[in-house]
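Scrolling down, you'll hit the structures one after another.
Rule-based calculations on the coordinates, nothing more; no lab input. Being a predicted model, the structure only gives us computed values, none of them experimental. Cβ atoms are built from the backbone, for glycine too; each structure is taken alone.
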Structure I
Amino acid sequence: MRQSTQHRRRTLFEDALSAISRDFADENLSLGTVAHTIATSRRQLQRVFFEQGTSFRRELQRVRMAHAAELLRRETLPVAAVARAVGYRQAAQFSKAFRRHHGHPPSAARPGGRQRSRAPGSVLAA
């Protein structure tokens, strides 16, 4: 691959990550909308994510879950409000994704909440 192509794809990846970081709360955010925002095709953007060893969905979830964990630690918002704030329509869908990503329910991320590790029976301090 030519160096100019590598540079262009790296720039596209960085631009896509910036768009995800900026627009993660939009429940309709998609690969297509990000591609349009950064002036590339869906397929090209998909290829760029693949070359970086990740995917659009994985990066969107990573950003959303990081923001959700921070909101749960710092705010007293109900879980449903946190879910909406990070782009989920339904609290149940958010809770399932949060548990899958972090290994514990959203309530365990709050100050004083008990966090269980992925291994059954293990309890970590919050």
Structure II
Amino acid sequence: MTKAQQVYEAIEASTASGLTKAEAFRQLAEELGSPAKSLQGAYYQHTKKLGIGAGGTRKARKRETTPADALEDAKAVLEEAIDSIDAEIATAKERADEAKAEYDAMKASATERKQAIAAKIKALDS
């Protein structure tokens, strides 16, 4: 399986579960440690290979943009920005919760670990 196919399948699975493509690309980029633009290139490369890229899913172009169309497009972009902020907050909360759990585990085991090291030091001294 190529990287492009792996990226395509991961993005499709994420969007099927309710994420927008933008959110799916951001999430996958974070998981893989790769730039989102790189993943987008791989994704669209695979869609082209499948024959659904390069305009296969695009809307037909309109001859002229009406003020109502422009407002609708602007509203859609702004709503996506709100969704993006919510996704960023959720991701940050998840990372904070993981860090808190790690802190609590380290703090809980600190005394025991220190005692074990101290016992080793004492054994070396005798």
Structure III
Amino acid sequence: MIDSRGQRRPGRRPEAGFTLLEVLMALALLGGALVTLELLATTAAFRQVSRENETLAQGLAQETVERALVAPQPEARTPFESPFERFTREVAVAPWTGNPDLEEIVVTIRWTGVTGEEALHVHTLVAPD
């Protein structure tokens, strides 16, 4: 240690290292940063799964609309075939209230996602033959 005159005191080693408080503060900051990174990674994973399900549901809805355009008929809630069995579809066909010469086809795709049951609704207008 150095005294007030700038000279080293005999028999004493110079202080080196960190205090316990400094080490604990550094560990707390590091722990907080790691928890934040874990939360971000978990949120990103949930969002990725959710977006994948939405993309699959959009494709299945488009396929169902195309089938309904060929033969528009109501369909109760039915599951898709493998590998999409976690998705179900419903088709509703009714005259459109805005123009009685048109029919509205409403396709609803449902699935159980990371936050519970989710649904995608697609509305299409067609002129019946």
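Suppose you compute helix-only ellipticity at 222 nm (-39500 (n - 2.57) for each DSSP H run of 4 or more, over all residues; to 500) for every structure in I, II, III: which one lands on -15000? Among I, II, III, the structure yielding -15000 for helix-only ellipticity at 222 nm (-39500 (n - 2.57) for each DSSP H run of 4 or more, over all residues; to 500) is III. Supply the structure label, taken from I, II, III, corresponding to distance in nm of label points 7 Å out along Cα→Cβ at positions 38 and 70 with the calculated value 3.9. Of the structures listed, the value fits II. Here Rg and Dmax of the Cα atoms in Å was derived from just one of the structures I, II, III, and that gives 32.1, 107; the source is III.
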